[in-house]
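**Student:** Take a look at these structures.
Throughout, read-outs are computed from the coordinates displayed, never taken from laboratory work. Nothing here was measured: the structure is a model prediction, and the numbers come from that model. Cβ atoms are built from the backbone, for glycine too; each structure is taken alone.
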Structure I
Amino acid sequence: MPVKVLVISDYRDYHSARPESNIFIGLARLGYDITLMTYKEGRMAEEMESAGIRVLDFHPTKKFDKKEIKIIRQYLVDHNIDIMHLFNSEGIVNGIRAAKGLPVKVILYRGFCGHIHWYDPSAYFKFLHPRVDYIHCNSIGVEQLIRRNLLFSSKDKAITINKGHNVDWYNNYQPRDIRKELGIEPDSFLLVTVANNRKMKGIPYLLKAFNLLPRDANIHLLLVGKNMDSKSNIALVASGGNQHKVHFTGFQKNALEIVAACNVFVLPSIYGESITKSVIEAMCLSVAPVITDIPGNIELMKNGESGLVVPAKNPSAMAAALLSLYNDRTLLQQLGTNAREHIRNHLNEKRTITEMDALYKRILS
């Protein structure tokens, strides 16, 4: 009989869900009997149904909800589910409770490197709960964090399986003529970052680095995302005298078309990342990445071969890396080409499916 798997996740955003959903499409092709509890709307649900996955129009909306817990538990019992794979807070908290006393194996996903502490009581409702069999980590950095905090159960619960990508998913993204839209020179050297302005993203350090670049260099910075134009960020830009070279675009629905038109993707994060999807996407588009050496992201590339890695919170080192690519276009092109090949060879969806298949077999052996 095929192994029965229940997945609880939110797949409404096709683009964001694609690396995750393709794990289960791949497993379904290997013969797994998979049911997905999600919001049954949008293109991804249709694709998963076409792959033979049973899609139920249900997703928990509140934690510790007795009615929602009952729905999940009833499905586990009625269908003799072997493995339950949970991907977000509502699904995790309710799913763990639904599994109480049942033989189903429980796997949780963690894609954020932070906010788990052995001394925090709330952690035992989720990742440190004794009912959890395995924790699927999206990076070694996340795995190490969880292992440090698993004081009362086996540290082997935490295992790294990256969410792989397919570089061919990005073949149809055409570069947007963003230079013309912004009214800047056609040969301008463009740096871009795509993020929402949160402390962990380290945007002030990027702005300080930009202020250290030569004023006569034809380098522009695009900040794509929500709340980038905060008062503190605008003040930092003004202090450097290069205000006309920094462009706040706000949220952009088709941000990858902007990224494809740029020379360098920069991510100055200072903590909390796993392996950041926006960096992977830029690498798939052959855009050279410059990132910081925080846990998780440092696993994304080989420094000097498929990107540049600089110390976090170090504007001088960031500025030097960016200027080196501005001055050496051969290196810039080589890093971009190698970045795409690195994802193709080391962070691809086929590897992810193979590793997940091995984990499921290990759990049930």
Structure II
Amino acid sequence: MESSDLSFDLDAEVVRLIKAKLIELPTYPGVALQLQRLISSESYDLDALVRLVEADPALATHVIRAANSAFFRATTPITTLPAAISRVGASELANIAIAGTLGLQASIEGPLAGLRRDSWRRSLVGALLSQELARVRHLDPGEAFLAGLLHDFGETIAYRTFEVILQQHPGSGPQEAARWQWQAQRYHVELGMALAADWRLPALLQEVVMRHHDDDTSFCEHPKMVELIALTDDLSTHLFDAPSLEAVELPARVGLSTAERQSLQRLVPRLPSLLQSLELPSEGKPVESLVAPAAPIVPKSAPAFDVEVAVVKKDVRDTYRLLQATEGALRMKGVLAQPERRLVTLEVQRLTFSATVVSCAAGDDGWVLELKPFALSGEQLMQWRRLVREAERARAA
């Protein structure tokens, strides 16, 4: 993004804040640190974990919501903290504490809130993919989770930094998402290293933040972890652009063993439920976005539909009409808006799946939304493809 697109020099402002050490960095979650120390001591019981978690209401909410998600294969609802902690386990508890704290910062309202939410979600997916593959590669899963979560979090910090600068320069117009993303990528390593220094992260994590884009890892002290995070960075990027892992066209340089592919095929369909459990609703009135409206992702030639589709939130169903769909995108219309860049649960006929809201625009008599299906299982992908093929056949008849 060229600085001339704005009424001020964004590069100069970012550099000024970095040099003056005025960047807003999230504080390391104290509860997570206490949990890590307690768990590593191996002299703890369930009551001790409960006491730590219940002292942080936001974390307690995250833990109960996560325990009731499909990620932890929940079959019966849980309402108490001891039962939730027992289900997720001690090691996952510390991960939820860190991810939830960073997620809260990512969900703060602001003119680039959608990009921050999207960036954080990609970081969390990278963390979960890294943790899963670390088990197969005999690396430390806990270290892999943190490395995956933090390696690109500098991008989320960059968006928050831009928002602070924009507050000082009112009147700036919206820019395309790709241009904000390009600018954030320019600073994400530097800001990630600032966070690593502030949190006093171990050398392994600092190296991952600094080197995960390097093609040559021969000079790294922890090459296997750096290579793993580079791999999951590619995976998560492609996964957000495709409806399922099966539909991802991986680059030739991404090498996965049969065991790793099978492990990911079991994991990926469970991702949306955990992401949604850690993504609390925004509070207060949304701030006007400075991200320009996205270009349509559903082509005009896409098969037409006229069937009911519902956005499901707990026991609430917001009803829409499905207008058009392809394998990788859908357009629908209804009387209620949905926040852009949010992950929602959809029901179409007998199919339930997750999708990301790409755009939500006011129409003549309601709202028109475009969404991308996300992390479908193999069976869900088959059902979705079947719906699209049936519409194509009906159009050709």
Structure III
Amino acid sequence: MRILFFANTDWYLYNFRLSLFKALRDSGHDVLLISPPGPYGKKLQELGFDWIPAPMDRRSLNPLKELALVWWLIRLMRSRSVTVVHGFTIKCALYAAISARLTRVPARVSAVTGMGYVYTSRDGKAKLLQPLVSMLMKLALGGKNSRLILQNQDDFDFFEKNHLVDADQIRLIRGSGVDCSAYAPKSHHHADNAELKNFTVLLAARMLWDKGIKEYVAAARILLAEGRDIQFMLAGDPDLGNPASVPEECLRRWDHEKIIRWIGHSDNMPSLLRDVDIFVLPSYREGLPKGLIEAGACGLPLVTTDAPGCREVVTNGVEGLIVPVESVGLLAEAIARLHDDVPMRKQCGIAARAKVLKEFDERIVISRTMAVYEELLKDRML
């Protein structure tokens, strides 16, 4: 197979799908990677992958620019005689599927990882775009040579209820997986000592408002005002290609006020997570959040919201605690409860690691993804 992957950032390809690319290459397939230019493109090339920068502006709504991108994709697919096209996130999935349809690529796979800005944002522009995006999805993502990969049951129900894609063409593959062997559970030298010093809470994600950053900072203010000795950390950079990006001056101001410590992007999550006691993600909606899975793999108790994607990872009271979306008071209470209750923290951490090993190891995700390609190409492979 020659498989073309298209994502809206080179970071996404590198951070979420590298193991899939390596597994495909090891099985003798050709892998072609496309994204807008960025620093991770070079890293992918250094690993021996064929990565090409795409002429794509993520925030553009200019029809001419968008058509030019589709035409560029069509020419590329023709020149490379691609067998499978796999697009990630709504915009790339749509454009990849449309271009693949027009070039008669044998197999089209679209991975919609979370419902994206158009469906999660409450602003007017997003609401205006919804009917258009829904119409494009109906046109582009269906058809007998295509499969839609979704990461959680809520998204599955959404697509089915709105008749966007036939249910028999949807495959549920939960997340992009993590390499569990790289994430060792933290040693419990900390956890046995109820009088914790350096108690650390972490939120690691792209710095977007819809990850619940505002609520996290507000909860931190409440708990620090109570005199609790907790360090609140934020890891991740603003994402300027996303309209919901948190301005850098906000992050710097909070850091300066000593409410949180903002450390920016981390290239070494296993080592960062080893020094943390609780992982928090108060997101409004996710596909399947990799941060929660990585933290769970390290045996950390988790605090998250009752939101699509998040509730797939955490059952309230088992792997951690679940609070309603946008509820600052209850978020602060959940963090306080885990801060105070050492046995509960330990129990949740053990359960979180067990669940990740059983359901979210990347080997499961990779084999299920490859099975989708084989299902679409089975007639050609005989």
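**Student:** A value of 10.1 was derived for Kirkwood radius over Cα pairs in Å, for residues 132-171 alone; which structure in I, II, III was it taken from?
**Tutor:** It must be structure III, since only it matches.
**Student:** Comparing I, II, III, where is distance in nm of label points 7 Å out along Cα→Cβ at positions 36 and 204 highest?
**Tutor:** When distance in nm of label points 7 Å out along Cα→Cβ at positions 36 and 204 is calculated for I, II, III, structure I comes out on top.
**Student:** Kindly point out which one of I, II, III the value -11500 was derived from, the read-out being helix-only ellipticity at 222 nm (-39500 (n - 2.57) for each DSSP H run of 4 or more, over all residues; to 500).
**Tutor:** I
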